[in-house]
Each structure stands twice: as C-alpha cells, then as structure tokens.
1. Name the one structure among 1, 2, 3 that distance in nm of label points 7 Å out along Cα→Cβ at positions 4 and 36 of 2.4 was derived from.
2. Here Cα extents along the principal axes in Å has been calculated and equals 46, 31, 30, so which of 1, 2, 3 was it run on?
3. Can you say which of 1, 2, 3 returns -6000 when helix-only ellipticity at 222 nm (-39500 (n - 2.57) for each DSSP H run of 4 or more, over all residues; to 500) is computed?
4. Compute distance in nm of label points 7 Å out along Cα→Cβ at positions 20 and 108 for each of 1, 2, 3 and report the one that scores greatest.
Structure 1
Amino acid sequence: MSKVWREIADPRKHTDYMGSRNEGGIPVEASRDNLIEKWVYFADVCNFVFQFASMEQVLECKSYFLKSIHPSSKESGHEYEHYWHPWYSKLPKGINSGAKRVKVLKSLDQIISNWGNP
C-alpha cells in the first residue's frame, strides 16, 4: 500500500531531484514570505519514495507514467555520464511498467486530489 504526505519546504532537509540534472539534486527553495507556505510532496510506493518540490513536478511525473512506452534517454555529448541523466532515468528498474506503474499513478492522483489546485 502506498503512502502520500506533504511537508513544509525546508532547504536543509528537502532536495529537488527533478529541477536539475545534478546527480544529488539541489536544495528546494523556501517560501520568500512567512505567510505563504511552500510544500514538498511525497509518495512512498513500491519501496521507492518520490519527492516533488512543486505540484508541477507531480503533474510532470504523472504525464511520464501515463505513457507505457518511453524513448531512449541516452543523450550524446556529455563527458560525465552520471551528471546529465534526467530524473526519470534514475528511477528503480521496473517501476514504470505493469502493476507498479498503476500503483504510482494512483499515488500521484492522490497527491493531486488532496493538494492540487483546481
């Protein structure tokens, strides 16, 4: 069973893995205004924890998982291979196929229905 939750964004604690092709990600941006809360969203599904720095990233991930067939992620012209991989190339093997894909989509839909903007 999957679990979804959200936490207030804290650059010391949370990392944005989708906003950069950097291997270790970049720290999330905290809210500039103390009265406006910025959230980080999580989905623990299939023994993998997805972390999203914005609702746009959740929607991007959902559009990726809606496709059952994906093109090659190999790009040329990069000297250091581990620095250029996009976020979806770093997912665990097999998570984007079959029943696992369906579970991920359900978790993403749950995040969107709980905290997404209309």
Structure 2
Amino acid sequence: MHDPDCLFCKIIAGQIPSRKVYEDDQVFAFHDIHPGAPIHFLMLPKKHIASMAQVQPEDAGLLGHMLTLAPQLAQEQGANPYPEGGFRVVINTGTEGGQEIHHLHMHIMGGPRPWLKG
C-alpha cells in the first residue's frame, strides 16, 4: 500500500532524494536530514501505515523485522556495541506524541554523547 501524498512514500519510491542506509522488500532506511545524534537514521516500512496506532496484528512480522534489523544497522552506521555503546529506538505516535510525518517510522540514534559521561 502506498499513499501518493505521503513524503516518506515519495522517498521510498525515489521521487525525493535521500541518503539511503538500507533497503529490502519490506523496509527502507535513510539518514535523518536534521540529526539529533552523531548517528541518526530513520527506518520505515514500505507499506504505508500512518502510525503505531494503526498497526494491525498482520503487521507483527514487519515490526519484528524492523526491530531485529535496528541493531545491525546501528552498528553498521558506527554505533559502538552494547553494553558500553548502544543506540536508541524512538517511535513517535500521533501529533501529541511528536509525530510530524504520518507514516510509521523509527528513529535510530547513537554515537558518542560526551555530556552523559560522568
């Protein structure tokens, strides 16, 4: 399913350029244009799902695929291995949850954060 008015659907289709991190038949990942961490990319399903609030039971395999792929991609992008290193996975849901683009996506963020050392 594709929404022709969706910014992320247009990125997946190659209509809008992005710095691709990864792609397979189910997901597309690309660098965030306004990174909030040294490593910051988005992973989204190719299937247009507006948000976590619209996830259906048949999407369980897709979400599992995304969550198991996140550590691999984070390390490939330079995140240090757990437990000393690590990364965050953030999924904003709905306007009040901070979601700006209404196509389900996860932010994967990592890298050195010297202000947390202490």
Structure 3
Amino acid sequence: MKKRELFDSFEQMEKSSQQMQRTIASVKEEMERIVEQNAELAIENSHLRARLQELEERNNRQKGKTTKNGLSKSRQNLEKLYEEGFHVCNVDNMYGSRRINDEPCVFCQDVIYGERH
C-alpha cells in the first residue's frame, strides 16, 4: 500500500469515526429523552391507577350502601323480616320474635329507616 493510499484510508476512517460519534450523540440524546418521558408516564400511570382504584372503591361502597329505597342490602333484609311480621329491634330481646297482630314497632322502624352516622 502506498503512503498516499494509507493517508487517504486514515482520513476516511477519521471522517467515519466523526460521523459515528455524531450518530452516537444523537441516539444518546434521543434515548435520554425517551427515558425521561418514560419516567413521567410511569408516574402519571401510577397516579391514574390510584385514582381509578379510589373511584372504583367509592363506586363499590355506594353500590353496597344504597340500593332501592336508599337502603343497604342488610337493611333491606331487615325490612323484609319486619314486613313478614318479625321484630328486628333488640329492645327487650325482641329480635326475631313475632310482632303481635303485625303491630308497628317504632324501634324496628328506627333500626331499618333510622339514620346511622
């Protein structure tokens, strides 16, 4: 190989090397941008999942608490027992005993329809 060819070969390798360095720097910048964006999206995703879970829990609580007539399922069950003629109050250990002549019981009605805090 002649000196000129050797010199030209080194010049070509230098140009290729410089182009490769520019390409590597460009890829590195893009990778940093992507990693940063990924971190931001991961945080946002985490917040959205937490919010979604919070909304689902609230929705489930509302479904569990109130149904028809604004009564929970447990109060609906008590209402059904009461309508079938049984006490659902615990006054004088009357719970589960028959109401005489299906007479109304204020204590039972309070258990079913009263406000709870």
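Here, each number is a calculation from the coordinates, and none is a lab measurement. Everything numeric here is computed off the predicted structure, so don't read it as measured data. Cβ atoms are built from the backbone, for glycine too; each structure is taken alone.
1. Attributed to the structure labelled 1.
2. Only structure 2 yields this read-out.
3. 2
4. If we compare distance in nm of label points 7 Å out along Cα→Cβ at positions 20 and 108 over 1, 2, 3, the biggest value is for 3.
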